[in-house]
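Visitor: Right after this note come the structures.
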Structure P
Amino acid sequence: MSLTSELRSSDSTVSNFFSKHFPYTEDLVRELNDDIETRQIIIEPRVPINDSGLIGTAFDYRARFYFTGYDTHKTLAFEGAKDFLHWGHERALIYELFSTFENDTWRIRPENRRLTRAQEDQINTNCLILAYFEQQFRTRWTPDYSGINKATWLILVAGKNARSAESLKTIVRRSYSAHLIEMKMLSYQFFNDMRRSLKKPVVLNPIFDGSRDVGGADADIIIGKALYELKTSRPRRPFSRKLFWQLLGYTLLDYSDEYKINRIGCYFPRHGYHRVWRLSEIMYRLSRKRRSLNSWRSKFARIHSIRSIWNRA
């Protein structure tokens, strides 16, 4: 399981930990949802609801490019792409594809600036393909995984009709034009809302000391010392207690305090809505207990030690 899977399961040890120690979420969630509901949704969905998760993952990749031109070979997307490397023609195509991502990043320089529409389409096409491969990585471990997803379509169907990585990307642009329109709108909204933060130190897709304890936990981004969740959620009332538990879960899994997190935040580009809380204040509000961060981390780590001993018995 992963942290998010643990939180979805009402009888998991992680879910029970947060429901016991951080139960006072109802008032805050209602306040935030009442506030965000009064705001007009700026970016209406254009793609089928089944692809909302894909858009969310692609947006994460796009948002990161605003901060730095990262190496796509060091992403979960490339880990998913490795599933296809043992196939003859597809092996060369995948390596060429990731090479074009690097070339595009070097040529366009997407960091800390608003791109032209044509440049935005190029970067967003790459981000959409990266999301295909990350979907491959994440879903291959699920019990009901069938192997039929966007990455499979990309390589087995579109790839057969493509003579090169660039022609493959052209097929993606034509087949998923609505996705790219929505991505462009989300990207421009992010730049407008977050441009003052783009020069701050950033950690992309952070993994924590305790990530293995929950079967995997990688957050969206840390900007300065603030841990953020970027949510392209469709509901008009998108806040939930599990969203706060997820952010606190990541923070508590940073056992050694590697990232020095002192704030948590949420950003909803569809609503143009951005909120940040001091970690000490939000932990007190949700628990109504004055306890140090190290104390909370020790308490959280202890449940995984107990579970590990129990599983070995």
Structure Q
Amino acid sequence: DRDRLELLLDRLGAFAPLSFTASFRADSLCGPDPGSVDLELIAALRRAGLKLAFIGVESLSASQLQRYGKRQEPLVAVAVVKALEAHGVEVEIGNIPFDPMATISELRESTELLYRSGLYRNLATPFGVLRLQLGTPLARMAAISRRPEADDPELLSYGWRFADKEVGDLFAMVDEWWSPLDRAYLLARNLVRTGVLGELQSRIAMRNLALVRAHAVGLLRTGVLHGSSGVEVESYRRSAGLLVLSCLRGVAEAAVQAQVPEAEAVQEYLAELESLVGKGSVVHGASSWLSEVVPT
């Protein structure tokens, strides 16, 4: 309801200076085509104190968006993100490349537009997996292969299998690579979100996180182009793993420079991970390296 939102923004003005975060659907800030972004609303949100916007983009593949019940074309999300950033709003986007009916062509389409548009820099997490929830249209699709043993009654979600084996193999590859790094990445991301680093160190940390996301999407892109196994993927997995650790170290150094309490724990943990990767080992272990700095 636009009128109620404008009233809320006016009332927030009484608390200035104020900053807040908010989540949006892309089509709540734009009409059906990329040229219809609601710039007046975005400007009003920024004046009211919007600092960080989370946009549920989910995919940049037209057919996958339709399956997710999203009405807009992929370029609408790109236009919304660019408009928010032009108004000084930080943006993170939801990304769900993997769902039961995902195809290699959809992954290729989405990944390529992530690269061309630069939206890979805004990914909240690179390898989201669809939660198939009870009562949703997607859950009622007869073509979806269920895995009852993986049902989660607490989240009201179903377990499922990939219809396309090639997509399933690709997910297994990127998940094996990313899982040991995921908690470390999330803690680093949350550290940046808190704003405790100060302007300069925040910029350094954000640049490093953007590079982490680029390397992660690059692995997915390599797998889409060359398959989930083979020389190209194995070479990228190793080099990208070392680069990601280097970037996470950059976040650690920013925390140290900003004099965040106990940030030395960050560097110690990353040194341990780098040693494991350097020996060719699979990197495992709890990412306690940042838990002393910022809670999840």
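Visitor: Output the label of whichever structure in P, Q has the greatest value of FRET efficiency 1/(1 + (r/R0)^6) of positions 9 and 193 (r between Cβ atoms, R0 = 25 Å, to 0.05).
Guide: Q
Visitor: Suppose you compute relative contact order in percent (Cα under 8 Å, 6 or more apart) for every structure in P, Q: which one lands on 14?
Guide: Structure of origin is Q.
Every number in this text was worked out from the coordinates using simple rules, so none of it is lab data. Because the structure is a prediction, the values reported are computed rather than measured. Cβ atoms are built from the backbone, for glycine too; each structure is taken alone.
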